[in-house]
Structure P
């Protein structure tokens with residue numbers, strides 16, 4: 001099965017291809033100047049570089065967030081459009097799961113940290129690939145205080161961990177920069193696994209994962 005993974009949760013986007021649970025190819029692109037302008041050219045490049053046509057795709061996997069309201073919705077719209085046009089199933093993958101997967105072989109708690117607005121971050125704790133706390137949004141200082149009370153130093157991973165590395169390294173370990181980048185390939189692999197376990201999302205009801213901000217109005221969230 002050839003799976004396309006779409007990840008547009010934050011400033012850097014990624015598209016990936018996997019086939020028979022093996023990585024085929026991956027590209028990274030900036031979403032800062034408009035994810036819609038970069039995503040489709042990146043998709044064409046990914047397919048051309050790996051001599052794959054759209055007609056050969058068998059499943060679309062799209063990152064659900066949490067993350068940028070606009071970028072997430074554009075990535076999901078492209079995924080839904082491809083699924084509808086090609087008659088393919090679509091699967092949503094929580095963004096935090098893909099980062100936890102990268103270091104799931106390590107012992108101890110993993111704290112996935114994704115950037116929110118200003119000094120806010122989204123975060124959740126994992127043990128291996130098992131999520132043990134729900135996704136939350138809080139200030140980076142509140143997260144650092146929470147981590148400082150832990151008996152053992154957690155490993156922080158994700159673009160939010162990279163952005164706030166200097167603060168987090170005082171109270172936790174932080175993954176190498178290369179691991180803190182998004183991965184469309186891991187979205188594709190996770191999507192294939194979910195699909196094999198009979199999880200298939202409905203095209204018209206699939207929505208991004210939104211996390212309640214500690215002090216933000218709806219209009220502020222939609223502008224983020």
Structure Q
């Protein structure tokens with residue numbers, strides 16, 4: 001059977017059908033159902049954006065949805081997402097559909113924060129980040145990821161002391177939380193508003209980070225290391 005036919009084509013519920021028999025899949029499905037009902041933060045704009053119950057040892061953590069993601073029903077659905085998926089296509093030959101179907105996509109905050117009067121999207125408050133952290137903690141408890149990929153400074157700061165991107169991107173950090181060992185390989189945010197990943201040293205450090213990710217044992221994509229030139 002062609003792999004594309006094994007993937008449920010309902011955005012927000014993408015997973016390989018083989019995961020249905022996995023007991024972890026049942027826990028994760030229940031978790032995602034509860035997550036989508038969350039309305040804890042009065043200044044956030046629901047609905048919750050979720051990539052669905054993808055059973056994976058790799059956890060990608062974004063910052064927060066933009067205004068397009070709630071309408072389209074999936075994380076990284078707009079311009080930044082196109083850049084993110086292009087990185088993995090070029091580095092590993094991995095399509096957007098394959099990425100969404102094989103990697104669990106989380107975020108620091110799961111609802112659109114709204115617009116900043118000064119321009120751009122509002123940065124979630126510390127209280128909102130704390131409220132939403134319970135969902136991320138539960139996902140880590142269920143999946144026990146071996147690799148976490150935080151994307152952008154807000155996401156990186158949930159796992160590592162924040163420094164300049166020049167000193168953080170392109171490195172693998174070993175972490176232990178509640179007795180659980182995992183690696184953290186941060187990525188810059190793929191936003192078009194940031195030039196960091198488009199000029200040196202950002203371009204070279206991004207390539208280094210992607211190489212670390214695709215060589216990681218948890219990243220077991222079939223075409224691992226076979227990209228289109230990055």
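Brief remarks follow.
- Highest-scoring label, criterion being relative contact order in percent (Cα under 8 Å, 6 or more apart), among P, Q: P
- Here Kirkwood radius over Cα pairs in Å, for residues 102-149 alone was derived from just one of the structures P, Q, and that gives 11.2; the source is P.
- Computed 1.00 for FRET efficiency 1/(1 + (r/R0)^6) of positions 46 and 134 (r between Cβ atoms, R0 = 35 Å, to 0.05) - originating structure among P, Q: Q
Each value in this text was obtained by applying a stated rule to the coordinates, not by laboratory testing. Since the structure is predicted, the reported quantities are computational estimates derived from the model, not experimental observations. Cβ atoms are built from the backbone, for glycine too; each structure is taken alone.
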